[in-house]
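Only the coordinates and a few stated rules stand behind these numbers; no lab work does. The structure presented is a predicted model; accordingly, all values stated were derived computationally and were not measured. Cβ atoms are built from the backbone, for glycine too; each structure is taken alone.
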Structure P
Amino acid sequence: MSYGLYQLLGWLTFIAAFPWLLLYSVCTGRYRQGLAQRLGSIDVPERIKGRPLKIWLHGASVGEVLLAKILIKELAAIFPEAAFVLSTMTDQGMEVARKQLGDNVLCIYAPLDLAGIVDRAIQRIRPSIYVCLETELWPALLLKAKRSGIKLILLNGRMTERSFGRYQKVRSLMAQVLSSFSMIAVIQAGDAKRFIGLGAEPAKTRVTGNAKYDQQADGMTQETEETYRTWLNLPQGHPLFVAGSTHTGEEEMLLPVFQDLKKATGMEALIWLVAPRHLQRLAEVEALFKDRHVAYDLFSQVKSTTRKADIVLVDCMGDLAGLYSVASFVFCGGSLVDRGGHNIMEAAIFGKPVFYGSNMKDFQDAAELLESVGAGFPVSRPEELTESILYFMDHPEEYHAAGSRAREVAVAQQGSAKNQAQMVKDVLAENK
């Protein structure tokens, strides 16, 4: 596909869909927030405009926003004079960005990838460099930025086999886009092979590891942990089973696990905390609980009132790390169903052994690392998860040792964010 055809199809789709999207937005309230920004009309405050160096990072949603937070910390240490702009695609990503980054970073909705709209956004922001996170490859934005003299770099690049197959269908366009980057940092060798297969220059493609593993646990103080315990009415010694980043079908599989565990000796006080990956699924999960006649509380409510139920449904963003820190047992979702898994190092950094399903292809490197030291435990079915947790209930010393090894592995993987931030410095120094 040529760039011209991509733009033609994009504009035709936009013109056809916009009236219906506008009506849908008015009726439901969805997509209303940030509409002007999505159309390229971005108000840039003077505190951003006046900085000599402006770094624009873009990440699709919550996971990439948390990655951006890690990278911004490293970049700010190198460039104290820099202003940072972070764009994201989703309301959830925006909620987390504003909560985690505050007023120090200009958080915006990403403009639609259409000529004219991206021109306006670039003109408003005037970045020195555009940092693409993972695989957010938007041709119009990237090629316009390149033509405008803006440096481009891709960090923490990942390319699954499934994505590679899709991108191959538009390889000529992808080759044009990928060749515009001054540097591409990818997570592992397989990612490098796939990026190069789509047209990235081998000399500009480096394997740097996963910067998401640089999440620090030291920001989680004892006081913060006690806050989460207070919210959950969770005294020391009471078991907490956290199921993080769950997807459709997983709550239904995990509910019997919780019910069976609760019948076990010493687990009568067990609390199950469920954190769906996408908040738009809350109604779906609530319907499941109501259909099964199980009582539950919403996490947003237990923050201000006393927890009454033994099941807590997380209905807000940005708390998963804190909840992992006080968990007794952690299951990482997206893995009992075919979603590729999620970042199990987020729990491992808190010294938690991690349980997950057999579908971990997006985080296979992390799974292999934890499994190699006996700190990651794949299960092929829910009953196996129950059996594994009950085993460790009877062998607490073995479980504690696995947690120590989990943290050691997670800490050993850190450092990629610092290296990737240095690559940004190197790119900015080119042709000065």
Structure Q
Amino acid sequence: VILTGKHSHLNGKIDNNAKFDDSQITFPQLFQKAGYQTAMFGKLHFGNNPKGVDDFLILPGQGNYINPRFIGKEGDTIITGYVTDIITDLTLNWLDRKRDKEKPFMMMYLHKAPHRPWWPSPEKFAEFYEKEFPEPETLFDDYSGRGTAAKTAEMNILTHMQYMHDSKIRPETLREMDNVQPEIKYIRGEAVVRPGPDGFMRPFSRANQDQKAKYNITLDKINNDFKNNWPKMNNKEKMKWKFQRYMQDYLATISSVDDNVGRVLDYLEETGLDENTIVVYTSDQGFYLGEHGWFDKRFIYDESFKTPLMIKWPNVIKPGTTNDEMVQNLDFAQTFLEAAMIETPDDMQGESLIPLLKGDVEKWNRDAVYYHYYEYPSVHMVKRHYGIVNKEYKLVHFYYDIDEWELYDRINDPNEMTNVYNNPNYK
């Protein structure tokens, strides 16, 4: 959607299994054609030959946190280190040494973090394990106010978050504890799978001996705590324990992103590039951090539906400006093209955000946005659904193997706890 400026049903990439039609025009190609230098470093998640970029090193698929492999124009390479640092090193190297400083540039700086499974750097792993984080008020939601989709999704922290893959419990620790409930089977495509030791061993085995020694200091603490305390916990205590382990690792990976984005911003400022560079900070979706007892994303509910969007544009955007209009990543391509004074293709479906960025809110007339999730049956078993969202309400239809409608009052029920679709007061 970001690359093409078209909804998924038109660009053809409706889920992680669908092949992307790379014959379509993307905004990097238009920048390249207009004379911009273009580069991409980090996670693309599909394909291995991005169109419209002069230089790239991208992760294959999701890639790895530790000593990751990259795909480039000259072949594959494995780089020793932590992925968030490496992606930033590649970005800064291109900005400082490889680009033609007499030409304009468009760069996509794309982090793997904080994608699951969350492996922080050894230093952040140790630092964040010592922290405790506040629980969301809906951590123990029983979904009584929602429909079938919420009740059957496989995203619950207690039930579906895996010991080895997520909580960093070593396989040998679990083998020693015969009183640990087996991990739940989950769905991948249409196959039923039971998690195994690979969830821990595959990422950990990528580390070299020095890295493993650093990780093991914190892993020892986690596994000793689990061994000593887990058998004595009730389900509520186990939920709280798993939530803390989740937050510690998730936020540790985020902290590395924060540090490294800071490195790039510092470079732009030190070189004076910040005065004539538009910087856009965003993500491909929101994420559940324990709200409704969940991890992951996919649903149209607010925590996963809303994404961060921060833009810096010197002499155009007034610093500190905030806006709550209905915008989408569908709008990015047109926005970038208009900012660079490049003609926009007629088949792009978004709206340029330039009026909002300039403070001309009265020129913005969108009052609702459309969302559609297709990838079911699949991992996490979030049912297919589409919906329309405005500032006051959210209307959702779950379909495929059910036929259920949900309506939420976003003003009076911001946590979306109660489906009012059949409430006569909302007819």
Structure R
Amino acid sequence: MNILIQNGIVINPKTNLHDKRDILITGDIISQIEAHIDANEDIEVIDATGLAISPGFIDLHVHLREPGFESKETLKTGTMAAAKGGFTTVACMPNTKPALDSAETIARLLKRIEETAVISVLPIGAITENIEGQILTNHESLINAGVIALSDDGKTTMNDDFMRMAFDNSRKFNVPVITHSEDHTITSQYKDEVYPIEAEYKVVQRDVALCREKNGILHVAHVSGSEALKAIKEAKTEGLSVTCEAAPHHFALNTSLIDPKDPYSKVNPPIRGTEEQRAVIEGIRSGVVDIIATDHAPHETASKETTYGNASFGISGIETAFQVAYTELVLKEKIALDQIIAMMTSKPAEIGRLEKVGSIEVGYKANLTMIDLDAEAVIEPSSFLSKGKNTPFKGLRVKGAVVKTIYEGKIVYSKI
């Protein structure tokens, strides 16, 4: 059945639209956008009075754990959680078991996605076999199999020559290299402690230099501090193809708000002090930070109910991302809502080279997120659809609730 959404405030940064519009969905495509559209008898009508309508959110950094770690998350539970968070497209990192390091593994994953996922899941291929940094994967084969980027996320590819090859192929095949910035020679000394921020920025500085040398395409994941942002800003000023993302826990939290050694706050890179948090917020405000990505990393509760040194890194964040961003950046920091929406829709679509998504336009996929900006809530992980209940945001008062998510013309989440 076709769907007509009436009376909503459409926020579509790509076309600079922020106004009341009706939207007609025919099949899986947006077919009409007008000030008013009359309803026919064979159309399902959704009254969006009082609601904002955004393009479906896009997250370029999630860990869906399948294959190999289904006790933490599955494609089904992870995409249901994503839909609840307003996401209609996610890109999954390759640190699974087996890793997403061959065309055969990608083919099996795509079959599972088709069978079980409720939204679009796009695979990211590993730079090295089993993400071990020892043997390069066949990047061309992975890209032909359907990956949208190359990454060893979860680890840093420390071999400079391997990164040179990755950047060569990024330019050759027009896909980004997504880097995890962690100097393992430093972090290996801090198993039971929060590792220093130099472990991040030294790798970012190296990757920018290699990107420059090979004229590559670099996207820096989960930036957490000022020195990394400085290197990225200089690269942008120079005209290099360099972008970056920030995660909600890095712009909403600092070590005065949480115990840095609380296992539920243990994340990679770590949550930093107020000065570094402010640098991330200002990076968002100025545009140095291109997109918001969740780094959704679900874990079993047992892996967090332990000592800091033994606890798993990661936060289950895809269901709370918009609420945290809206509350902390729009309401508190007075960053424009349209900018935040762009950072979760059109900009990640651009970085991921994704077509016909990230914008509300005729002919685009009918991927839409409907939001009650006035709704108030307290984050309670027991209500998560994700298997991972691991969040440092438990008890946080937030505003802005996703009330309906539409993926390719189908309602995949509804609160109302």
Legend entry - Given 17 for relative contact order in percent (Cα under 8 Å, 6 or more apart), calculated: source structure among P, Q, R: Q
Inset, instruction - Output the label of whichever structure in P, Q, R has the greatest value of Cα Rg over 2.2 N^0.38 Å, for residues 133-284 alone. - result: P
Inset, instruction - Kindly point out which one of P, Q, R the value 23.2 was derived from, the read-out being mean count of other Cβ atoms within 10 Å over residues 173-180. - result: R
